[in-house]
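So, here's a batch of structures to check.
Laboratory data are not the source of any read-out in this text; all were calculated from the coordinates shown. All figures in this text were calculated on a predicted structure; none of them were measured in a lab. Cβ atoms are built from the backbone, for glycine too; each structure is taken alone.
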Structure I
Amino acid sequence: MAAPSVGAGNPHRTLEAASPRYGEKVIKVLLALCGALSVAVTTGIVVSLLFPTIRFFREISIGEFLTGTLWAPALVPRSFGVLPIVVGTLMIVFYALLVAIPVGLASAIFLSEYAPSRIRKIVKPALEVLAGIPTVAVGLFALWYLRPLGETIFPFLTWGPRQTVIVAGVAVGLMIVPIVASISEDAMRAVPGGLREGAYALGAGKLKVSTRVVFPAAISGIVASIVLATSRAIGETMVVLIAAGAGRPDLTFDPFAPAQTITAYIGGAATGDIPTGTILYDTIFAAGALLFLMTLAMNMVAIRLVRRFREVYE
């Protein structure tokens with residue numbers, strides 16, 4: 001005898017609760033408020049940057065700001081060419097990703113495909129603890145340990161002053177390795193086991209399965225991890241302030257010289273000693289707005305890449 005269908009004998013019967021569930025409604029309201037709060041905070045950040053930036057560009061042309069090769073807003077004569085600190089920022093990010101991407105992805109492949117469960121339970125929490133180390137400690141580690149270590153391993157290189165771009169970049173790279181490794185490992189472990197089993201059935205070894213099957217299938221999560229790590233590297237302040245120094249105000253691409261980043265300038269200048277409303281005060285917000293736009297543009301490109309390469313499994 002067939003079981004009666006839902007609603008048999010009563011066409012108005014539904015699966016909804018007979019009485020209203022006020023707890024669920026409260027939760028929905030709280031979730032909506034949290035979403036609105038994030039939008040409000042982002043809007044507040046944009047507004048706080050907008051008006052001082054507009055005031056800054058009333059006195060300094062956008063062309064001079066974006067194309068000038070000398071950054072000396074506090075010196076006389078003043079110069080507001082932002083290219084030197086933009087290049088310093090991008091150099092730090094480049095060397096950081098040069099370290100973080102291969103080390104982080106190799107760690108993710110090991111944890112996802114090779115490591116036994118017992119090893120994974122030890123290594124992954126250790127990686128995540130590394131992400132929580134204070135950035136001041138990482139900067140001191142770079143200055144007093146990584147720099148002498150680099151001179152010992154590569155004595156043939158022309159090492160300049162104690163504070164250098166490449167040492168700061170390596171330190172930031174080590175700091176963002178856990179972000180790449182943890183998120184990429186989660187993406188790889190989310191790949192359906194049937195893909196692995198099919199590849200093994202065709203005679204593929206573990207290395208080919210890891211690099212030719214699992215890695216492409218998890219590419220959207222891997223790209224997301226790299227984007228998040230890049231954003232973290234762009235916004236880093238204390239490590240570059242300690243390990244890269246203030247740098248020269250002119251444009252330089254020398255990795256063995258000190259250099260100033262956008263965040264290091266903001267961190268060094270926004271000390272409360274600058275009179276409000278002056279051009280030097282507005283310079284901090286103009287640099288912050290540029291950093292915000294750089295990060296926003298990078299995230300927009302990354303979202304397009306993730307949507308293009310995303311794999312959906314049923």
Structure II
Amino acid sequence: MPEKVIIIGSGPAGCTAAIYTARANLAPIIIEGFMAGGQPGGQLMTTGIVENYPGFPKGVDGQELMQRMRDQVAATGARQIMDDVVEVKLDRRPFAVTTAEGNTYETHALIVCTGATARRLPLESEKRLFTRGISACAVCDGGLPMFRNKELAVIGGGDSAVEEATHLTQFGSRVYLIHRRDKLRASKIMQDRALKHPKITILWNKAPVEFLGDAVLSGVRLKDTVTGELSTLMVAGCFEAIGHEPNVGFLKGQVELDEMGYIRTKPGATLTSVEGVFAGGDVQDARYRQAVSAAGSGCMAAIAAEHWLQEKGLL
């Protein structure tokens with residue numbers, strides 16, 4: 001017999017969807033992921049202290065938060081499978097979901113919560129100091145005590161980079177925006193915001209070549225993209241705002257995506273272009289990308305899937 005619902009992804013959206021569908025007696029399967037698109041638990045698994053998730057007045061370690069969510073999923077009786085989805089067939093009913101281990105599952109409804117992977121600089125020093133002064137989310141981490149009243153840097157030149165730099169001005173004494181070109185890619189209004197802000201300094205034609213520091217970040221070595229000259233910028237924090245890659249490769253074009261490659265959902269809903277397929281979390285959210293908003297959309301997807309199954313007489 002086909003499953004009623006399968007959830008792909010085990011970040012805040014996937015776990016929330018699993019909790020809600022399990023409590024609705026849908027006996028969900030959640031395929032957590034293993035290697036593709038990062039790791040089970042999503043981006044919070046590489047986040048240090050999370051201070052903006054409700055219910056934790058002293059903050060909570062990202063890995064601990066995700067383990068608590070995973071334990072809550074287990075307590076509902078939902079079936080958890082640590083494997084990667086490599087293929088789905090959405091041109092048939094029920095849908096077919098195939099994993100890297102060669103197992104194929106059939107399901108009436110599918111909830112995709114595979115998230116988006118933050119692009120990171122391919123430097124050994126970045127790997128060593130990531131979460132130790134280097135972050136891929138200023139909104140998540142910028143308010144941490146280690147960054148307050150310190151000089152900080154943001155790498156990038158698009159709208160997200162300017163938004164993150166502006167956000168960091170609330171905490172840092174000065175924010176450097178490092179951009180490899182002589183013109184920002186951000187929209188005109190965002191460019192004006194950065195150029196006029198008294199606490200933001202833009203470093204034009206500069207590219208990071210090495211992050212400095214032993215236990216924690218102490219600075220960034222920069223290379224001038226025009227002259228090749230090297231310089232050192234001493235900062236206590238560096239935030240990579242060079243984009244995200246939605247984890248949608250396994251869909252192979254069967255679901256409509258937007259111009260940035262995120263799953264397109266109907267406004268105010270989690271419905272995709274394929275009836276019976278729902279999406280929640282960062283895989284369909286290029287704007288907010290927060291754990292709490294991902295969890296909320298996972299709840300929405302679960303309730304929508306339940307209602308759809310009822311309407312189709314599949315419960």
Output 1.23 (Rg/Rh (Cα atoms, Kirkwood Rh), for residues 193-304 alone, calculated) maps, among I, II, to structure I
Matching 1.31 (Cα Rg over 2.2 N^0.38 Å, computed) against labels I, II points to structure I
Value 24 of relative contact order in percent (Cα under 8 Å, 6 or more apart) was derived from the coordinates of, among I, II, structure I
Matching 1.10 (Rg/Rh (Cα atoms, Kirkwood Rh), for residues 33-216 alone, computed) against labels I, II points to structure I
When I, II are compared on distance in nm of label points 7 Å out along Cα→Cβ at positions 65 and 273, the highest value belongs to II
Note: helix-only ellipticity at 222 nm (-39500 (n - 2.57) for each DSSP H run of 4 or more, over all residues; to 500) at -7500, derived from one of structures I, II, originates from structure II
